[in-house]
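The following blocks contain the structures, represented as C-alpha cells.
Any read-out appearing in this document is the output of simple, stated calculations on the displayed coordinates, not a laboratory observation. Note that the coordinates shown come from a computational prediction; the quantities given were computed from them, not determined experimentally.
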Structure P
Amino acid sequence: MRILLAEDDEPLAEFIRKGLEADSYAVDVVGDGEAAEARILSEKYDLAVLDLNLPRRDGLEVLQTLRGRHPGLPVIVLTARNGVRDRIRGLDLGADDYISKPFSFSELAARIRALMRRGRRARENVIRIADLELDRVERSVKRGSKRIDLTPKEYALLEYLAVNGGRRLTRAMIIEHVWNLEFDSDTKVVDVYINYLRGKIDKGFEPKLIQTIRGVGYQLG
C-alpha cells in the first residue's frame, strides 16, 4: 500500500512515517495543504492520513478536493480538533475515520487495517496465485500448506507483485511503489530482493511463480 501522510508537525510526521514503513507501507509525507492537494492530483494512493490544521490550505478543503478526485480513497483524519462539530464536519465531507491527538501509533495502525477489512474499495483481502496464498490483513503468506516468513520489505514486494499478478512490472515501477524512490538504473535492490523471494516462495516448489521478463522486469504467475 502507498499512503499519503499530510502532517505539518515534522517530528510527529517522521514518527508516523517510520512506523508505517516498518509495517511495509510506502509513505509520502507532505507538510502543508497545497502540497497535499498537488500530490492528490498527480499521484495514486491506497490511503490518506490527513491532519486538519495544515498551513497554506486547510485540511477540510484538502479533504473536499480529495473526495472530488478520488471518491473511493480511504481517508483517516488525524487532528487536534476533537470537538463534536469538527468530527461531524470531517465525516460529512468524506473522512472514513477520525483520530484525535494525542493518539497511539498502534491505534492508527489498527484503524488502517480496519479500513482494509471493510473493503470500501472492494480490494481482495486474500490473493491466491496457484498454491500461493497472501493474506493482506494478517500480512501472512503460505505456499501450499507451508507458512512462509518474510521480512517487511520482502512482504511489500510480494504484495505488489501479487496485486498485479500476471502483469509485467518494470524495475522502475517496483522501486517506486515498494521503496518509494526514484528509479536509479545502477541500483540492484530490486533484483536482490527478487532473489530473496525466489529462495522463499519458489525454491522447492512447482511451478516457479516469479518470472523474469527480459528487458522489462518481473511478473508473478
Structure Q
Amino acid sequence: MAVSGLIFIGFLLIHMYGNLKVFAGHDAFNEYAHHLRTFGEPMLPYGGLLWIIRVTLIAALVAHVSSAVMLTIRAGKARTTKYAVKKNLASSLSSRTMRWGGLALFIFVIWHLIHFTIGKVNPTGGATNDPYQLVVDSFGLWWMVLIYLAALVAVGLHLHHGTWSAMQTLGLTGSPRARSRAKAAGLVIAVLIAGGFALVPLSVLFGIVA
C-alpha cells in the first residue's frame, strides 16, 4: 500500500505540473497534451508513454485496493467485538475518512477519465478535440468546479494521512523528530497537490484563464 501510494503521489505531482500549463496559454497547453502522445518516438509508438503510465497506475491501483481490503479484513479478525463507546479522540479527520475517501476518489477518477480522456465530455455541448478549450468550457460552469473541488478535498485528506502512513510503513518515523517531519510532509503534500489542482478550475471560473 505504501509503495503504490507513493507511485500515485509522483503521478499527481507530474499531472498537476501538466495542468498548470494552462496558465501558459492555449497553444502551450495543447502542445504539451500533444507531446505526451508523441514522447519517445520513434522508439515508442504514438501514445506509448501514456500506455506505460496507464499500465503502471492500473497495477498500483490493484495493489492499493487489494492491500486496503486485506488490511480491513485483518483488522476485523483482530477484534471480533465492537467497542462499547466509539470515540476517535486521538485520530484525525483524514485518518477516519481513508476508506470512504478512497472509494469516493475511485468513483471520481472514473468520471474524470470519462470527462477528459476516454469520452471527452464537454458539458457545454462544445467541441472536445481542443484540450485547452475543453478545460475552459468545463470549468466555466460553477457546478463542475464544485464537483472537482469536492474531489480535491477528498484528495487532500487522503494524501494527508496516506503520506504519513506510508512513511511510517517504510520505517521513516522511528523518532519523535522523524514523526513530526512525516506529519509535516503529509500536510505539505496534501496542500500542494490539492491546492495546485484547484488553481485551474478556480482560475477559469473567475475569468483569469479564458
Structure R
Amino acid sequence: MRSLKVAPLALGLWGLVLLVSSLSGRLDLLLRGAFHPLVGLSGAALIALAVQHLRGSGQPQRPRLAWVLSGAVALLVLLIPPNPSFSDLASNRPAELVEEPALSFVLPPAQRSLTDWVRLLRSQPDPSLYSGDPVRISGFVLAQEGDRPQLGRLLVRCCLADATPVGLPVRWPNGYLPKADTWLAIRGSMGVEQDNGESRSVVLPRQIRPIPRPARPLEP
C-alpha cells in the first residue's frame, strides 16, 4: 500500500473516532458536554481532509510507518470503548475546589446534589446547621486512605485531565463494604460525628441502592 493511501486512511480513521465519540455518548465519560460539538466538527474536518488527500490535493509529509501506527491506534480507540475508573483517577487528583460558586440555602435539602452538599459544607462547615436534614444523593464509591469510603463525584472544567474529586463521608451500615467505583443512590439524613476530635457532617443512610453509571457522570 502506497504512502499516499495510508496517510488519508489514518486521517479518516481519527476523524471517525472523533465523530463517533461525539454522537455515541462516549465523550460523556471524558469531556464536558459544552465541548462535544467542537469534537464532532473536528472529526468532520479530518474526514474532509482525508477525502481531499485521496483526491491528490496535497499529501501529509510523514513517514509511512508513522501513519500506519497512527491509524492502528485510531482503530483500537474505535473498537474499545473508554471505561475510566473514577475512583482510581480521584486518588491521583487534588481535592481542592478552585472556585466556589454562589451557594443558595433556599434550595430544599432533599434537592441538593452531592456537589451542592460539598460546596455548602465547605462554605459553612458547622455540622449543627444541617443535622437532621434529608439527603438524596448519588455518586460513586470513593476509596479513602486511612478512612472509610466516601460517596464521590468528579468535577471538571473541561475534561478528565482537570478533574477534581469531591466526596461526602457516609456512615455505612455495619458489615456493609461498598466496592470502589460502584455507583450508589443514597437516601437518608445528615448527621454529626467526631473525626480526630472535631465535629463533621456525615450522611446517615436509610436506603442504599446500586444504580448504573449515569450517562453524563461528570459535573461542572
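Starting from the value -0.80, -0.83, -0.93, -1.07: which structure in P, Q, R was log10 I(q)/I(0) by the Debye sum over Cα atoms at q = 0.16, 0.17, 0.20, 0.26 Å⁻¹, for residues 52-107 alone calculated from?
Checking each candidate, the match is R.
With relative contact order in percent (Cα under 8 Å, 6 or more apart) coming out at 27, pick the structure among P, Q, R it was computed from.
It traces back to Q.
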